[in-house]
Structure P
Amino acid sequence: MKDEYTPPKVWKWEQESGGTFASINRPIAGATHDKKLPVGKHPLQLHSMGTPNGVKVTIMLEELLALGHEGAEYDAWLIKIGDGDQFSSGFVEINPNSKIPAMLDTTKGTRVFESGSILFYLAEKFGEFLPTDHANRTECMNWLFWQMGSAPYLGGGFGHFYAYAPYKMEYPINRFTMEVKRQLDVLDRHLAENEYLAGDVYTIADMATWPWYGRTVAGESYDAGEFLDVGIYKNLARWEQQIGAREAVKRGRMVNRTSGEPHEQLRERHDASDFELRTQDKLES
């Protein structure tokens, strides 16, 4: 067991923080190197990676395309966060917070960052997946903001200490496990009485929440399904499977993905035909 830590009067950055992402963690903002972002042929330029936050946006874009919105065509450029691509000067211009996803709408020269903001932007731009009546719209936004506020406990809290920290620590694992299971119970109880998060209609709230909590209850997040006893969340599992069966969701999950089986990955997407034409050489390029 490690000795108890006594914080100094003033914290100083004198060593890497440890764990899987130690090499890219730092206490300052701004670019680390000059590099322009590539620009494709479509109105929407997405710079992202197939993490849960990135998947939210690619699902939304694929859902919009499935409805026939040609203006939702997009180029999805891979940002390798482990390599520090998010700290390039070009990326920082779009997102000064250096987190994926970030998007540029070239039709208006508008930058959009934070996954929830991108979903809301696209929903308003195309008039889809966001209820127009005040009560249902508010319920949708309730759950969208719930996800944005809750997921850091699942990812940066539970995920970090359970899967990525340099060694196992009982207190933080127990603390964040308790919170994550409370969150799963919140969703499970709500979905016992509602088909989707905002009621009987599929919205951006579902797209935002599914990559985080759907994948968790499916046992895919951090290989922690047994540890979290996810089998007890029956209503959440029903919702996860219902959304996961959508063709647009299947496509969205593939975009900018760098893990899993090769047939599950489309590291960059520049045309709808890329889903059918991907090759091993393309995956590794």
Structure Q
Amino acid sequence: MPQVLAQQAEQALRRDGKHTPLMVYQRSPQECLPLALLSHGAGGSEKGYVDLAQGLQALGWRVVVMGHTESGRMSLRANVRQSGVQTGLAHLAQDGAALESRQMDLEAALRWADSLCTAQSKPARQILVGHSMGATTVTLEAGARNLVGVKGQDRFDAYIALSPQGVGSVFPENAWSDIRKPFLQITGTLDKALEGGAQTREQPFHNMPKGCHWLAVIDGAGHMSFAGRGAGSMHAEQLTLGLIRDFLDASRSLECATPKTLSPRVRLLSK
């Protein structure tokens, strides 16, 4: 297994003059490796998702976990103080300005990663992975229509959304019908959404057209299981990493076939 270099802190300059904090996992700065950007949920930081980042790094990716200052810990605390836990969290997760600032973080992180490669040697693949509000970031970037005025640029080869949002304050009906790139959505039977029940998280998949789109539902997994917290999180993280590995392998083929063997705890749909 490649050596894991954890907690290697960096910063990327945004076009508005602010800095995006980054946590980088890579074998060697001199290698132009495939790039996996990770986007945290509301109230998170670049210091989270360590197990997932290390797992992707071990599979040969340069992993960059972005910190989103406008929707990080301090922003969540301010919203909670003003409106309470549930309302404050929902307000931040659905804040168009905060979601727009994440687009600047994506741009800054991509520019920083490109600086490690030469013009003749760009990353072979670039993927975007996100959880919760990070999954909203992923879905917006992939081209979903929305109600908050954010326009993604579809700059990645494949997308992975952990606990994506369905129809609600951010996404209207049929928001995902124009997404064409390979897209994996992972949720859990206990993954309750801010707006609606756990099954609303399956709506993006059912609205997408055919074309290497997968939906995986892990039995017993809750919302924070995908962030390495809560009961059963270790098992959910292991299944999540395995699903991501299989999806990325399959997305290289024209058929994008589903894995032949799955855990009985996973319901997997594809089209």
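None of the figures in this text is laboratory data; all of them are computed from the coordinates on show. Values in this document were obtained by computation on a predicted structure and should not be read as measured data. Cβ atoms are built from the backbone, for glycine too; each structure is taken alone.
Quick rundown of the values:
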item: Identity of the structure behind 15.2 (criterion: mean count of other Cβ atoms within 10 Å over residues 111-118, calculated), options P, Q; result: Q
item: Answer label among P, Q for the case where distance in nm of label points 7 Å out along Cα→Cβ at positions 135 and 199, calculated from the coordinates, equals 1.6; result: Q
item: Answer label among P, Q for the case where Cα extents along the principal axes in Å, calculated from the coordinates, equals 59, 51, 40; result: P
item: Identity of the structure behind -11500 (criterion: helix-only ellipticity at 222 nm (-39500 (n - 2.57) for each DSSP H run of 4 or more, over all residues; to 500), calculated), options P, Q; result: P
item: Structure (P, Q) behind the derived value 14 of relative contact order in percent (Cα under 8 Å, 6 or more apart); result: Q
item: Of the structures P, Q, the one that 1.3 was derived from, the read-out being distance in nm of label points 7 Å out along Cα→Cβ at positions 79 and 103; result: P
item: At a computed 5.1 (mean projected area of the Cα convex hull in nm², for residues 175-254 alone), which of P, Q; result: P
